[in-house]
1. 1, 2: which one has mean count of other Cβ atoms within 10 Å over residues 39-46, as calculated, at 22.6?
2. A value of 21 was derived for relative contact order in percent (Cα under 8 Å, 6 or more apart); which structure in 1, 2 was it taken from?
3. Rank structures 1, 2 by FRET efficiency 1/(1 + (r/R0)^6) of positions 15 and 103 (r between Cβ atoms, R0 = 25 Å, to 0.05) and report only the one at the top, that is, the highest.
4. 1, 2: which one has mean count of other Cβ atoms within 10 Å over residues 23-30, as calculated, at 12.6?
5. Distance in nm of label points 7 Å out along Cα→Cβ at positions 31 and 111 was computed and gave 1.9; which structure, 1, 2, did it come from?
6. Suppose distance in nm of label points 7 Å out along Cα→Cβ at positions 47 and 87 works out to 2.7; of 1, 2, which structure was it derived from?
Structure 1
Amino acid sequence: METDKKQPETIDEYIHDFPDDIQYILGKIRRIVQGLAPEATEAISYQMPTFKLNGNLIHFAAFKNHIGLYPTPTGVAAFRKELAPYQSAKGSIQFPLDHPIPYDLIEQIVTFRIKENKSKSK
């Protein structure tokens, strides 16, 4: 099935395609990453907003019923206990939209991933 919908080329374009409440959540996640890793570059990778810092730092995306966060398998494993209430897989986490988004936890995960990626480059 072919669609006329243009794939976003920037994170701004990606966020703009969603309703205001979802734009707010995506924007807040983006600001968290920007604040913690101002030197990271933004991209669209796998059709998702992506931050790169010595390789992929983190991806995130909006879906019908959840926000997906993709901090790599190590980013999920390091927070297994904190992520217990959420559905997660090897490298992904789902934060349901009908519950508060755990921005503090996202901040901790991003901080972990920054340290991990910076240590890889040494």
Structure 2
Amino acid sequence: MEPSYSPAVVEHFERPRNGGHFAAGEGVVQAAAGSIAQGTVFALSARIADDRIEAVRFEVYGCPHCIAAGSWLSERLVGLTRSELRAWRWRDADQELQFPKEKRGRLLILEDAVHALGEAWGRLIP
């Protein structure tokens, strides 16, 4: 059975946005979730300014759905506060990207990466 790809997945997979990472430095937070053994790893880095996310970069090991989710997410997190980041749930991505049911577990890993980014951000606050 061939996986089905929504138009949003195709768009973000063929033209991913914000790939890569920010070098460690002032105002930069980084986090990751997943493992090669699980078949999915999401690594996120964000630049923080004025208590909001200014920019996000992502790196993904996984299927086309995961690459698309990382790209999509990198645009959606910009402008969020730490509390909004910590409240983010995987269903937001699923609603937009329409993952097949058998791949939704990968979105839980994405949610873990987002929440880990919020925890890393918390360590920046004096």
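Where a number appears in this text, it was derived from the coordinates with a stated rule and is not lab data. Bear in mind that the values here come from a model prediction, so they are computed numbers and not experimental data. Cβ atoms are built from the backbone, for glycine too; each structure is taken alone.
1. Details: 1: 13.8; 2: 22.6.
Corresponding structure: 2.
2. Details: 1: 21; 2: 30.
This figure was derived from 1.
3. Values: 1: 0.95; 2: 0.75.
Comparing 1, 2, the top value of FRET efficiency 1/(1 + (r/R0)^6) of positions 15 and 103 (r between Cβ atoms, R0 = 25 Å, to 0.05) belongs to 1.
4. Details: 1: 17.0; 2: 12.6.
Matching structure: 2.
5. Numbers: 1: 1.9; 2: 1.4.
This value belongs to structure 1.
6. Details: 1: 1.8; 2: 2.7.
The value was obtained from structure 2.
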